[in-house]
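Please treat every number below as a calculation from the coordinates, not as lab data. Treat the numbers as computed from the prediction; the structure is a model and nothing was measured. Cβ atoms are built from the backbone, for glycine too; each structure is taken alone.
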Structure 1
Amino acid sequence: MRIEDHISEEQEIRVVEAIQEAESRTSGEIKVHLERFCKGDALGRAKTLFHQLGLHHTERRNGVIIYVALDDHKAAIWGDEGLYGQTDPAFWTDEIDAMLEHFRKGDVAGGLIRAIEDIGSRLAELFPPDADADPNELSDEVSYG
């Protein structure tokens, strides 16, 4: 199965729009990364990609990656130190569970968008927009592995 079999171009556009909307309310950054397979632990892969994609370079250390291995049915969310220490671990577990519930129904885009909206709200609480900071430090595009 190809990634395109999981998420269409139109759905990807909706995901990017959700990222842009969420980031308009915060100085935080959200990245979605999709790949077909994950060898090993999804959280470990998310941490690796977090660094490879430069999310650890945000000025306020408030980047988040949503990682999904579509064919392996694995997902993880990893946030930088500025966010993780201020957020109850149950929040992340709840987001993964809700996202996977959408995935089980065949709604990959819906699961991603819900997670983006919830994470964006959390980021907005902790990191409101900063007029002195770069308003968009990283690309909003979905990345693929």
Structure 2
Amino acid sequence: MADSLPVDSSLFFKLVRVVNLTARPFSETVGKHNELTLNEWRAMVVLASHPGVAASDIAEATGLDKMAVSRAIAGLDRAGRLRREPDPGDQRRSLLFLSPQGQRLFAKVGRTAKRREAELFSALGVAEAEQLNAALDKLLAGLRAR
């Protein structure tokens, strides 16, 4: 069985491990302290960068399935961190924005997230981090094209 599943050398498995090992501390500290799930945070990142997008855009940007995005949006809405406006081009859709409360929380958690990101990537040199970033962009572009 070990020969058929090369876990230690699998690039995909390493990516999953990195995500899991970085997500756990967020959930255990920042998330609990701010009553914020990781998927709510991911949605907030998209909304802070692209105010006025629809839920489907958040799903596309994050890679989360529509149900996970729906739950994240509902959680942000219940907590008063979200503002909805009707889409003038399609009345069936809502355009989503961070509320003032959501913007304040994003700024607060964002500072912590930036520090954490710097710590995580401190093992890489600047050139290595740039190469990793470029490789991930290329991988994401290939996945979107499929």
Identity of the structure behind 19.1 (criterion: mean count of other Cβ atoms within 10 Å over residues 35-42, calculated), options 1, 2: 2
Value 17, calculated as relative contact order in percent (Cα under 8 Å, 6 or more apart), assigned to which of 1, 2: 2
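Which of the displayed structures (1, 2) returns the greatest value of distance in nm of label points 7 Å out along Cα→Cβ at positions 43 and 59 on calculation? Could you put the intermediate results ahead of the total?
On the way: 1: 3.2; 2: 1.3.
That would be structure 1.
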Label whose coordinates, when helix-only ellipticity at 222 nm (-39500 (n - 2.57) for each DSSP H run of 4 or more, over all residues; to 500) is calculated, return -20000 (choices 1, 2): 2
Origin of the value 14.0, 45, where Rg and Dmax of the Cα atoms in Å was derived from one of 1, 2: 1
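Assign the value 18.0, calculated as mean count of other Cβ atoms within 10 Å over residues 75-82, to the correct structure from 1, 2. Let's see the in-between values first.
Numbers: 1: 20.8; 2: 18.0.
The value was obtained from structure 2.
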Given 1.00 for FRET efficiency 1/(1 + (r/R0)^6) of positions 11 and 99 (r between Cβ atoms, R0 = 30 Å, to 0.05), calculated: source structure among 1, 2: 1
